[in-house]
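Dropping the structures in below, format is structure tokens.
Just so you know, all these numbers are worked out from the coordinates, no wet-lab data involved. Computed from a prediction, not measured in an experiment: that's the story for all the values here. Cβ atoms are built from the backbone, for glycine too; each structure is taken alone.
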Structure I
Amino acid sequence: MKSAYELAMERLGGNTQQLSNEQKELLAEVDREFEAKLAQAKFAAQDRRKKAQGDPEKNQEIQEDLELELRSIQVQKENRKEKMRQGFNQE
């Protein structure tokens, strides 16, 4: 089964490299690590919403903060995976 990265590279006409099972597992570990960070951010936002006691302005601010944090975590994950892929190319 191809990863989302491999499918995207095919659509864009880029070259994809064949990854070993070990390399795939390393990338999957990064996915698991960042999934935990995403969940943690969502739980923190949920806790903040409870403390906001239904205040619409605070809830809006919490939602905006959460969206920003989720995007940041996603970018960090993709950056780390890209660095790993580049390292795999050098091996």
Structure II
Amino acid sequence: MRVSRDKINKVAHVVTDALAEMDEVDFVEDRNTIRLEVRKILEDLLNQEEKIDQAARHKIENQKRTILEGSQEWDILYRKYYNEEVKKLGV
């Protein structure tokens, strides 16, 4: 799923603000540094998810016969291949 840079920044702000409000959390860096790291982590996770999605779709496309996206069979295969890719990465 493609998420805009603005939306990722918004989520990073929300996460950073939520962490700052927790009594159990003390920042050793300034808030902006924390926010930038949260944004980087989110971008990495979204990129990884996109690669998993592409790998699952590629496996379906390489079947001997055409399987239409949106069909029950496609959905079952997609979940199966998606989970296989997740396990490969150890996520």
- Query: 1.15 is what came out when Rg/Rh (Cα atoms, Kirkwood Rh) was calculated for one structure; which of I, II is it?
  - Reply: I
- Item | Computed 25 for relative contact order in percent (Cα under 8 Å, 6 or more apart) - originating structure among I, II | II
- Query: Given a computed value of -29500 for helix-only ellipticity at 222 nm (-39500 (n - 2.57) for each DSSP H run of 4 or more, over all residues; to 500), which structure among I, II does it belong to?
  - Reply: I
- Message: Quick check for you: by distance in nm of label points 7 Å out along Cα→Cβ at positions 53 and 77, which of I, II is greatest?
- Response: I
- Task: Name the one structure among I, II that distance in nm of label points 7 Å out along Cα→Cβ at positions 5 and 61 of 3.8 was derived from.
- Result: I
